[in-house]
Structure I
Amino acid sequence: MDWSITVLLSLPALIMGLLSVKGYTQNKELKLWLALGFVCVAYIFFFVQGRPFFHLFFIGLLWGILNSSIQIIFYSTYIANNPNAAKGYSKLSEKQNPRLVMLLIGLGTGIATGMVFGAISWIAKKIFFWPAAGSIKYAKTQSQR
């Protein structure tokens, strides 16, 4: 497991969090997340030798944590710039903390996203087996032929 790649590929969640706080991602957020997910799946598929599921699972988990953390930190700005979210969070009872709900939604979304992207990459590796560029294991198998 290469944690440096996992952390680097999860950093766009900070940018997405800041963009959502400013209200720039309204009605575009799903498309942006899917594009980022496609980039991550492709990178893991082509350049990471082992454990594609775990890499993408933890990337998705970090996406959920980082994105929701930014939204929680800048909660008042987020609510002011996102009227749909404000309307949804206003429906919560007084006993429910909207920041806690945001964190739980972020965790759940991150886990689900990581599992889906991880499964896609794992299945693709099983079907197409594309060795990582510069892989020692790949070089050894090619030299033995």
Structure II
Amino acid sequence: MADYSVTAASVVPASGSTIVYGTAGEALSAGEAVRLDAATQLIRSCKALSVANGESNPERHKAVVGISVSNAAAGQPIAYVSAGPVTFNSTFTQGVTVYLSQSNGSGLMPVGDLTSGNYNIIMGVALSATSLFVDIINTGVTL
């Protein structure tokens, strides 16, 4: 299986979600997993790929803070959900754990796509085919 295909216009925070606001450090789209850059306090993309497997920026997997629910260019305000339900167009499988992509920047992937040597970062659990309950667990552990 591949990463989930996300249409930015379909990503909407649902009732009960925690919405946080920040400033984008680069162009970001709704539906992307995002992290807080500790040095600049800007919101940036992230990836679970390890340095051993080719990641040039080892900080990209750290400080994952949520899933963007708005589009923004660098320097513009960005909204993201740090916890709670988010509606997507994606075809999730209810009850399946969703992880930060190990291949595509800021993407989401199903548990079945985890590969050895990369970071294991849980983004949440699918509530239905179109809803993800965001509950980030960054284990800091590679498989």
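Throughout, read-outs are computed from the coordinates displayed, never taken from laboratory work. None of the values given here were measured: they were computed from a predicted structure. Cβ atoms are built from the backbone, for glycine too; each structure is taken alone.
What to note about this one:
- At a computed 16.5 (Kirkwood radius over Cα pairs in Å), which of I, II: I
- Read-out FRET efficiency 1/(1 + (r/R0)^6) of positions 33 and 97 (r between Cβ atoms, R0 = 30 Å, to 0.05), computed value 0.75, structure in I, II: I
- Structure responsible for 0, with helix-only ellipticity at 222 nm (-39500 (n - 2.57) for each DSSP H run of 4 or more, over all residues; to 500) calculated and labels I, II on offer: II
- Given 35 for relative contact order in percent (Cα under 8 Å, 6 or more apart), calculated: source structure among I, II: I
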